[in-house]
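Each structure below appears as structure tokens.
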Structure P
């Protein structure tokens, strides 16, 4: 890994560090970074960890932000967003980490809202808010309205991992010290490790859900969640989610492992089916049903399993 702009190590402690992993998002990242630098505060640093971009991200960021003393840019060979995010957190010197997606943007009053929340209750460990999802054509906007049962951490954990409630990682604030167990995890983290982080924060720490909209989330075809390679490389997600090291004294949550496995395999099956990867789709759906039929089975899954089976059979005979 090579340092490109500034060096965040050795600085005095500041309040916030925006962590921005990126890979070939030159068309989006300026919008994201500008939304940070327009905040009415100077008590923050921005750490961009470039995960091997080849689209001119480096030169773009040099020309636009290298003069900003609170901007730090690092480059690493392509290892995945999980590794990039962990490396960025290691290099931060702030009390709080704020996760930032390179393809989304903050609302202009984000830091003001966060400061107000922490002033009222400095003991909070995690703060997250609502998001506004914007369609590819920009014509449709939808504000998230899920309410988290934060008074029941176990129920909150289950609802989140099964997709009954959702939260965007972008804009979520976390005390940096709580992330040590993730960045020092002794094995490879799944590509979608942010799901694990949010789930465990909800289960184990004092969280607050603001009703303010923190971020705009832009849909586009290159979003990481739509990436088939990410789907292939997330096979370890379930094991990490229920790793006893991360669960700590909350092993009562282990009862939801089979349901989460079914939900995860069902999601993998859907993505493989969309990509016409019939064998992988069928195998994923079968794994989902075996894990928990109540979670996995619905009419759409049955139709897709049948189509996948027939397509495989057709391939063998042609």
Structure Q
């Protein structure tokens, strides 16, 4: 099987299994929709960073114990929303909700006394919620412009139905990433928003490659319309290519996450790398298993 995948000589009948993929897609979208609605009504809470909610961050390098962290979380000066530690590092980060300058200064002094380090060695940052909102607004604007241009280009290069299929695959990848973040409780930062926009490129790459290969196959067989034989031949040829592309992209991203965590510098690296990894895997999946059922519905069977 692996040899056939490598050579592109598999004989999978994608037209036949298309309806099964379509049922899976419908179930997925129902689940994603339920998670989205639940998050809107507060059943699931989004773990937004201080860039979106506003607040302060305190980063320090010191030896600490679990009891020290418990004491800080239970302090009566400032509400600590979350903390972050790193393997093989003494770096400790506390994120607190927005408060008065007096409380923030008092909490800074509290940390200095608690861990017996000068307050000047504690990296203190105050962030307003407008920063995250600005990033989100610009991200949404870029997303709308991007999707509009992509839909027009695919429609002009191939046909309008292909552009709709590509947008459906993109929607699937975005909702899947969002659902994972909500269910696991991963923190959403501006880097996450930027990574989500980057995901769109990965998601589209395999899909457009597939469309281009389908177009070439139609020219080779001198066909005006897509049919079952062309669909099966093309998908079997590009299946391993899609898998290899994803593997070569995913390996360095996994390395960034692992090495960054080991060195204690994961921070923004992880915020960017984790959604990228999810997007690459999801993009590969959707380019085959989401695209197939919709293409199956528009082809002419011999």
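Of the structures P, Q, report the one carrying the highest value of relative contact order in percent (Cα under 8 Å, 6 or more apart). Walk me through the numbers before you get to the answer.
Numbers: P: 17; Q: 28.
Across P, Q, relative contact order in percent (Cα under 8 Å, 6 or more apart) peaks for Q.
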Structure with the greatest value (metric Rg/Rh (Cα atoms, Kirkwood Rh), set P, Q): Q
Given -23500 for helix-only ellipticity at 222 nm (-39500 (n - 2.57) for each DSSP H run of 4 or more, over all residues; to 500), calculated: source structure among P, Q: Q
Per distance in nm of label points 7 Å out along Cα→Cβ at positions 80 and 192, the highest-valued of structures P, Q: Q
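Looking at structures P, Q, which one was FRET efficiency 1/(1 + (r/R0)^6) of positions 120 and 160 (r between Cβ atoms, R0 = 35 Å, to 0.05) calculated from, given that it came out as 0.90? Before the final figure, lay out each step's value.
On the way: P: 0.90; Q: 0.05.
Comparing all candidates, it corresponds to P.
Read-outs throughout are calculated quantities, based only on the coordinates presented, and are distinct from any laboratory measurement. Bear in mind the structure is a predicted one, so any value in this text is a computation, not a measurement. Cβ atoms are built from the backbone, for glycine too; each structure is taken alone.
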